[in-house]
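Multiple structures follow.
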Structure I
Amino acid sequence: MANNIAFTPMGMTYKANATTASQTITITAASPSNQYRLASHQPTGNTGFPVYVVISSLANVTVAAPGNGAPSNCTVIPPGTVSVISGPQVSPTSNVYVAFITDTGYTGAVEAYITPGEGL
């Protein structure tokens, strides 16, 4: 259940180096939670690229960047921002899977950070 409190981490922070190919990481948490703090960091010289994320209970999850007139079932992390979203519950005994990608034309990896927890 989402809480109307400041975000409280309930697990470790995971780093995702987003490139132009969909990648997936597995996340677990120290305590049951269903919110995720998503942060995007833009390395020097490569600013302005978002990260597209899907959080799922399915291990075979993938993500595609949306295109002009081609929607995608994803959450956008704008460059240099932090946001909290709700998703499937994660716990010490139940993993979630995070698929991530960035736009074509990017020459490196956009660093995204994902932390399970509760709060705004």
Structure II
Amino acid sequence: MKSIPGTKYITSAVMNGRRYFPVYKCVDGRSRFFGQGRTLIEALMIRDWCIANNWEKRYSKHSTGEKYICIVNGDYRVAKHIDGVCENFGSFKNLEEAIKERDLCIACNWDWDEICECIDEE
């Protein structure tokens, strides 16, 4: 959130009409998710905890080891930050389905119209 001083590593996103504040940091050349707050204050607390604990792999309980796929409420979610907004491309009950969707999104350059055309062709 570049427009608000002191919010490094925190972004803002909206899903299902609700705003939330994920905490991301680049680790080994990849953006890693470290948690999210329902409010900016919660996200700041998570970020500060991560800094105080030397960015311990707090994200591991949400990570699948697959790029663009994380676990949220027991489902595998395919998501990518596009123009500073976290776009959700679907939630799936198993990792294999999520990987298939993620691979389709990558092949279609994360373009919703192109993704829909590919799905229609199948």
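Taken together, the values in this text are just the output of simple stated rules run on the coordinates, not laboratory data. Given the structure is predicted, the values throughout are model-derived calculations rather than measurements. Cβ atoms are built from the backbone, for glycine too; each structure is taken alone.
With distance in nm of label points 7 Å out along Cα→Cβ at positions 21 and 101 computed over the structures I, II, the top value is the one for II, the highest of the group. Work out which structure the value 14.4 belongs to, where Kirkwood radius over Cα pairs in Å was derived from one of I, II. Checking each candidate, the match is I. Looking at distance in nm of label points 7 Å out along Cα→Cβ at positions 13 and 93, point out which structure of I, II has the largest value. Once distance in nm of label points 7 Å out along Cα→Cβ at positions 13 and 93 is tallied for I, II, the winner is I. Could you tell me which structure in I, II was used to calculate Cα extents along the principal axes in Å, for residues 5-52 alone as 33, 20, 18? The correct label is II.
The greatest value of relative contact order in percent (Cα under 8 Å, 6 or more apart) among structures I, II is that of I.
Using the calculated result 0 for helix-only ellipticity at 222 nm (-39500 (n - 2.57) for each DSSP H run of 4 or more, over all residues; to 500), pick out the matching structure from I, II. Among I, II, the structure yielding 0 for helix-only ellipticity at 222 nm (-39500 (n - 2.57) for each DSSP H run of 4 or more, over all residues; to 500) is I.
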